[in-house]
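There are structures below to look over.
Derivation of every value follows stated rules applied to the coordinates shown; laboratory data play no part. These numbers were taken from a predicted model, which means no experiment stands behind them.
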Structure I
Amino acid sequence: MNKRTFLKTLTALGFSSSSIIGTSEAKSSAELDFNSTDSWDQIRAGYKLKPDYINLENGYYCFLPEETLEKYLEDIRRVNYQGSYYMRTVQWENKEKSAHALAKLVGAKPEEIAITRNTTESLDLIISGFPWKKGDQAIMANQDYGSMLTMFELISRRHGVKQVRIDIPLHPENDQEIVSVYENAITEKTKLLMVPHVVNITGQILPVGKISDMAHRHGVEVMVDGAHAVGHFQFSISDLNCDYYGSSLHKWLSVPLGAGLLFVKEGKADQIKPLLAPYELDKKGIYNLNHTGTHPVATDLAVMHALDFHEKIGGKRKEDRLRFLQKYWSDQLRDLPGIVLNTPKDPSRSCAIANVGIESSSPADLAQRLVKEYQIFTVAIDGAGVKGCRITPNLYTHTTELDQLVHALKILSGNKS
């Protein structure tokens with residue numbers, strides 16, 4: 001099936017790429033009927049989708065549904081209309097409301113959450129401000145996000161901190177196998193352990209709570225890279241028992257670019273040195289850490305709109321749908337010759353994200369052929385023992401699009417003529 005025929009088929013089925021909130025067919029999230037068999041079609045209609053390709057790279061940035069986007073634009077106009085009056089009156093009060101709402105979503109205390117600009121900033125604040133001493137050690141994984149690894153390299157140069165890197169098993173038999181890999185790397189000089197809640201290149205969900213419990217028994221603090229977790233699946237930070245947590249809200253929560261989350265466990269913030277000086281030095285708590293000066297405050301307001309959309313769908317319902325979409329395509333390919341799934345089969349160890357490769361093709365070539373020949377946009381991953389394309393659908397993705405992915409990969413791998 002070529003792209004033109006495929007898009008005509010979607011239109012005939014009622015899955016128009018141009019449907020948006022405001023058309024007669026589209027519905028706002030408040031009108032969604034999840035007792036109806038077409039509820040996910042209703043959600044799809046609430047996104048304005050570019051018709052040139054099938055977007056399966058939502059893990060980097062998932063654009064906003066139209067109702068969230070319209071509210072965001074209204075806030076931009078409102079802030080612009082009020083100007084300095086807004087900035088000098090309710091700016092900080094509104095940002096605090098958004099932070100408290102995020103705390104409720106992730107199961108943290110309000111005073112433990114601050115809004116940053118992204119995961120990288122959140123974790124950099126901790127890495128740069130941690131009370132390092134020369135000779136201290138930090139543990140991380142080769143599969144961790146590249147910017148975090150380079151930040152540790154920078155700290156190594158500045159403070160003489162030793163980096164200890166481990167490899168996360170791609171297909172672990174059990175949680176203890178993962179916990180042991182981290183535990184075996186700990187020495188008496190280990191001070192901080194960085195763990196990805198979700199491995200960004202494979203989609204594997206790690207047993208963070210068990211890793212934290214183990215690390216704390218050794219007197220080691222735990223920092224979690226949760227870039228892909230918030231808004232993706234349900235969890236509570238209190239259950240993770242970590243000391244620090246960072247996430248990006250522009251991914252699975254669909255907040256505009258420029259919003260992230262930082263969690264610092266109560267009592268831990270005062271030991272972290274702020275990267276930038278706040279208006280008042282030596283403030284108590286997390287707000288001493290995330291001062292960035294004048295910033296786009298409408299993004300802070302958009303957090304509330306994104307949370308509203310998320311909650312109307314329901315966190316558990318959203319998680320189940322995202323996991324279904326991943327399993328829908330990956331289960332069809334997992335046992336085929338020449339195809340490599342770099343994501344665990346156990347459904348509890350992944351959600352929306354998975355990684356697939358073809359033995360006869362480099363990741364870059366595979367990504368290029370998918371987009372050129374089948375109009376499927378993905379991202380190539382080639383490093384840290386992972387070779388393949390990361391596939392990240394989202395709520396608006398339809399199974400007909402995933403059928404196109406399966407069809408393409410079967411042909412490219414020689415499993416279908």
Structure II
Amino acid sequence: MSTEQIPVAARASSIEYAIRDVVVPATALEQQGHEILKLNIGDPIAYPGLPTPTHMVDAYVKALQDGRNGYSPSYGLPELREAIAKDERRKGWDAQSSDIYVCHGVTEALQILFASVLSEGDTVLAPGPHYPPYMAYPQMYGAQTIEYKLKPDDGWKLDLEDIESKMDSSVRLLVLINPNNPCGSVAGEEDITKLLSIARKWPNCMIVADEIYDGLDFTGLQKSVASLSKDVPVFSLNGVSKVYYAPGWRIGYMAIHDPTARLLNVRDGIERMLRSRLCASTPAQLGYLAGLESDRSWMDVYSDKVLAQRDVCVERISQIEGLEVQSSGGAFYMFVRLTDPKWANDDKQFVLDLLHEEHVLVVHGSGFSPTLGKGHFRIVYLPNIDVLNEAFNRIESFLLRHR
């Protein structure tokens with residue numbers, strides 16, 4: 001009997017997901033009895049004081065008790081699609097329920113979008129650093145991701161000149177993550193308008209507006225891309241995970257803004273893909289519906305807590321020799337520069353050694369972009385302030401010991 005290994009598809013074996021890959025050694029340490037201070041994953045439920053709102057949980061439970069466990073329509077429950085469309089209209093564009101497609105999280109929305117649009121030789125132009133699936137998924141369809149620069153010394157703003165220089169007829173999708181993961185930067189109306197003017201020059205280019213953190217904007221500058229586009233097609237991506245603090249429900253959506261009616265074939269392809277995979281979770285959709293239709297004043301309390309924790313991080317990092325950071329404008333991430341010469345060119349080893357020696361878990365910046373994220377690490381500032389302070393005490397001790 002053959003003992004040779006059966007081959008794996010290259011598209012799977014080449015995928016890396018830094019945010020979760022670093023969990024593997026951390027889990028091994030936990031199994032040895034060590035307690036790990038986790039500043040690595042953008043899951044608000046993993047941290048105290050930010051539970052999914054009770055009225056949303058109650059609606060989810062009621063859906064289960066009422067037997068609403070069957071398949072929903074493939075594009076989402078009609079009442080949820082209408083509630084999302086209403087919410088998008090509130091952001092400034094004429095969304096209709098027929099423009100809304102409910103998915104198994106934003107990651108599934110991306111997979112369906114890429115599968116429907118990309119072919120061999122196509123390009124996705126995405127920010128660097130960026131959320132890893134923007135690099136991992138396009139290759140599955142014969143496409144490639146090219147990174148455009150953000151400005152590390154100017155609040156991680158869009159480098160519009162770099163974007164323009166990398167545009168050509170192969171670019172089908174131009175990505176804006178706003179607020180950005182992992183940098184926490186926020187693009188305002190002026191930069192979005194310039195981005196649209198660049199895309200306008202290429203008739204087969206569409207904008208992907210990943211706005212999953214739009215309710216966690218501390219600058220007041222964040223704007224819906226669809227609300228500013230009069231002619232460029234936009235796919236707005238959002239969901240329940242971050243702003244509504246329910247990531248495990250896996251409910252996201254894609255909203256299609258097609259101001260000049262040029263996406264009929266693309267929409268048909270997306271709908272075919274959606275029908276082939278059945279639907280997103282029905283009771284979770286009803287939980288999200290309760291969040292959209294209920295009072296949202298609770299969000300201010302949550303945001304105040306997150307903002308206070310952000311400010312603690314900025315203050316602590318400013319006091320540690322070997323680290324620099326620009327304050328985050330949105331989401332709940334901070335992208336910290338390693339200025340210590342021992343680590344500036346080896347952020348992954350910094351993360352692994354910090355984990356093993358000090359039991360603090362962060363994510364290496366090169367996991368978000370091998371070149372544009374190098375020399376940084378990402379922290380999540382959702383843990384309580386006492387945990388954040390202890391983590392920074394350990395990081396400072398680590399840097400001093402290795403200096």
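Data table
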item	result
Among I, II, structure where P(r) over Cα pairs in 5 Å bins from 0, in percent, for residues 234-313 alone as derived comes to 3, 13, 19, 20, 21, 16, 7, 1, 0	I
At a computed 50 (percent of Cα pairs over 19 Å apart, for residues 90-193 alone), which of I, II	II
